[in-house]
1. Can you tell which of 1, 2 yields 49 when percent of Cα pairs over 30 Å apart is derived from it?
2. When you work out distance in nm of label points 7 Å out along Cα→Cβ at positions 32 and 216 for each of the structures 1, 2, which one comes out largest?
3. Compare mean count of other Cβ atoms within 10 Å over residues 200-207 across structures 1, 2 and report the one with the greatest value.
4. Comparing distance in nm of label points 7 Å out along Cα→Cβ at positions 72 and 424 across 1, 2, which is largest?
5. If helix-only ellipticity at 222 nm (-39500 (n - 2.57) for each DSSP H run of 4 or more, over all residues; to 500) is calculated from each of 1, 2, which structure is the one that comes out at -11000?
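Where a number appears in this text, it was derived from the coordinates with a stated rule and is not lab data. Just so it is clear, the model here is predicted, and its values are computed rather than measured. Cβ atoms are built from the backbone, for glycine too; each structure is taken alone.
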Structure 1
Amino acid sequence: MTNDRSSQGGGALLTLDSVLTIREGECWGVVGGNGSGKSSLAMALTRDGSFRDAQRVSSLEKVLCVSFEDELSLLEREIYEDDSEFLDRVDQGRTTRELVTELMDDSVDMEAIISMMQLERFIDTGFRILSTGERRRMMIARALAQAPDMLVLDEPFDGLDVDFTRHLDELIAGLSGKMPVVLIVNRLSQLGGQITHLAGLSQGELIIAGSRDEVEKSPLWKQFQSTHVDVASLPGLPPGFEPYVPDAERPVVEMRDVKVGYHQKPIIDGLDWVIMPGENWKVSGPNGCGKSTLVNLVSGDHPQCYANEIYLFGKQRGQGESIWDIKRHMGLMSTALHQQYRVTVTVETVVLSGFFDSIGVYRQAKPWQRDLAAEWLEFLGMSAMKGELFQRLSFGQQRMLLIARALVKRPHLLILDEPCIGLDPANRALVVGLVERICANDLAQLLYISHEPEDHIACLTHELKFEEIKPRPNSGPAYRIVKGPVLS
């Protein structure tokens, strides 16, 4: 291991003994595969604890971390404190303003934080209805409002749209001049020019660390750049599998004049949309524009889906159809589902729950279902984790399991909402290759939502794109929806 102890900055501010030393004026970039120990390292840097047997010594009073794990913990609290049953409305949780100011330091200028993180549009929106990207921005603002002495950002770019990703990169460069910053990422492309030092993790150990120039010359660093993955043969089909056979003249999904809004604010207004057999759609647009709302309308997980004219597999929502008859042809992986998957279950149970479209399994699984679940775990290289608890896995490992859950029953319509968030390069390549193989062999139709141009899916044929337009006075931002052959 290269461990640069040279004093390029000032004195040591934080040390994990025999592992890592962070000095004044340094900005660290940390990379590693899913399950390599990145989140454990972040916890050791920010709290009393250890990374393996390394002791934490710090002269800093307030070292804060922004991570998906902390975001999920905050969501748990908001759900636990849900007061909907005592109100005449659905409790959407504390607002962005309330959460940012909850632990705010007296020295911090709240308006400056709002402007810096561009929170104006959703500053008074409840946490539970924020989009993925909006939650990330709120969590970073919440940390900054506490006036940290050092900031650890664990996958801060995941879930953000392209424009805010560029903005955040510039913000991190500015912050790194004022305090030590540790940036933990899966994508090496997210290591901006402000990074002075690099570290790489593998199997719970720091295998390389030092100045950026020195580390980038090391042969070990090339291992973190490898993305080649051979997608093996797909796991088998369920016994007696009967695929959905679409009528060439009938849409798989159809929406007619769909309108959705919150608190008299329109999110989707007058949408007509048809997905015909053989079409694979990409959905794109800025954070908060309504992409996840659209996905939830299709999946039936949005409360306003029954107030609109929506057809799935030729059947209209709310006209007496069985929800299970609809869902058995549909596989879903989304951030919302990930956040809802809070039951304490094993890795195997998560995959098995895909057969039942449930969160957890509440009936006896059949032997062939367990066999197929085992095949998917082997496909993902996670067979040895079969009996481990889902909550103890890394965020990226959890995402991979939820993708397998969506695929285990071989659905006709596969909905993937930001599936590559939290995945390392190898697992991203596995997901992209898997989706390409499914589409190339006409095994499923795809509805794919993503901000990342790196995660290019060649089989996409059409795109629905939310484009921001000049807002009307006092109405907030508005979006027009453009549909057609793939636009980008």
Structure 2
Amino acid sequence: MSESTFDLVVIGSGPAGIQAVLHAAKLGKKVALIEKHPEKLGGAWIHTGTLPSKTMREVLAAIRSVESHVGEAWVTRMVQNLSTKALRERAALASRDEEYIIRRQLDEYRIPIIRGAAYIENPKQVRVNQAGGKSLLLDTQFIMIATGSRPRRPANIPFDGWRVLDSDDVLRLESLPKSMTIWGAGVIACEYACIFQALGVETTIIDSRSHIMQFMDQEIANELKKAMEQLGVTFHLGHELERVEVNGARVQTYFKGLTCDTDVFFFAAGRESCSEQMGLDKLGIPTNDRKTILVNSVFQTAVPNIYAAGDVIGPPALASTSAEQGRIAVCHAFGDTKVRFPEYYPLGVYTIPEMSSVGLTEEELMKTNYSYVVGRARYDQIARGYIRGDSYGLIKILICADSQKILGLHIVGHDAANLVHIGQVAMITKMTIYEFAENVIFNFPTLAEGYKIAAFDAIAALEKRVCFLNDKKAVNN
């Protein structure tokens, strides 16, 4: 092969792109990575989204976790002594550490990073437009688009980067506002609401919908809402946004039936894919109204040797799922046609407290023909929960009444994003709730013990259901 000929060219260095080039290199393939800003490898994943926001959240969650042990006054004192600069520096350090690990892996496999904007000339060639009018033409057998997403910015919102913000702007705030209005009640909105409220910012979430986290199990979402309200977050749901006006250092936001006047307005209502200006229309690769690239189950676009993965193809748009999509696409491209995306994968929401989920929600089950029962365990029923002083926390298991297998698992509370994997494995191995309850022992005291409580609660519901059906049958006979 010549210096400009590759087996795979990947466009974008988010989790899907990085996993794709590394996995292809491990298969012995010659790969290249195209990135507009290689000085910030990893894009939103490492620098403006996932990693820095979760780092800030971890700092504040750790501080809040000691409240039941040392009292609110000490927590307030710690937060007041935590400067915005120190918090940003901690987040930046975590980002640098992750980027260093990625660069070291790319160096190990001698994967070139080519600076520039990619344009797909045809299914076998990618042009890289560089500074000064220069360009490189790369020949390749396969192409992977992993260009990610960006915050949605409607034209009628007067974004300015310090009073009217999106999620790319919010981490660049040099000083804390006293008050903040957040438009949106999804993952990004709720995660940042917890961060800023924990820092002492008077934070209000407003949304046109009547519930937060529409895609999550609503019993769990409501438990999170109560915890956030205890933290101090105010919710106004069911209000349509009409307009945003900036007046000096203040922002007035007008909703149907509500007006807010705060230091900052944070627009956190959705993201859109970065898929334009790459020649997709010319190639016949369709996108939707959010610029999301349409793919099949192995992440092929309408052009078979061009794949797409990660945020650019839309939900679930998680770092974990994006990385797996990148790996699966590479496996399929180079001959492993049996590999498929897993049936069960967890969703993690890094609020205070965390929320995590795998499988079907109760709302989804209500729309199906499944007969099901519910098992619950509250954190204040678990020794580790009341040792920690957790006021809120819930493990919820949804069980098929016929097969006794787990259909869905939903957790809100400390360490939820770790705990969910126990249930995920039980679902993958297709254990019945009886097998799970009888064959698994957890350390004492741990939050994982809540699985036992929830499992036996579900078993009691199953047995009660059997008794009811038997009694009904006897009456009918």
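1. On the way: 1: 49; 2: 54.
Computing percent of Cα pairs over 30 Å apart on every structure in 1, 2 gives 49 only for 1.
2. On the way: 1: 2.3; 2: 4.3.
Top value of distance in nm of label points 7 Å out along Cα→Cβ at positions 32 and 216 goes to structure 2.
3. Values: 1: 17.8; 2: 21.2.
Largest calculated value belongs to 2.
4. Numbers: 1: 1.8; 2: 3.6.
With respect to distance in nm of label points 7 Å out along Cα→Cβ at positions 72 and 424, the highest-scoring structure among 1, 2 is 2.
5. On the way: 1: -8500; 2: -11000.
Derived from 2, not from the others.
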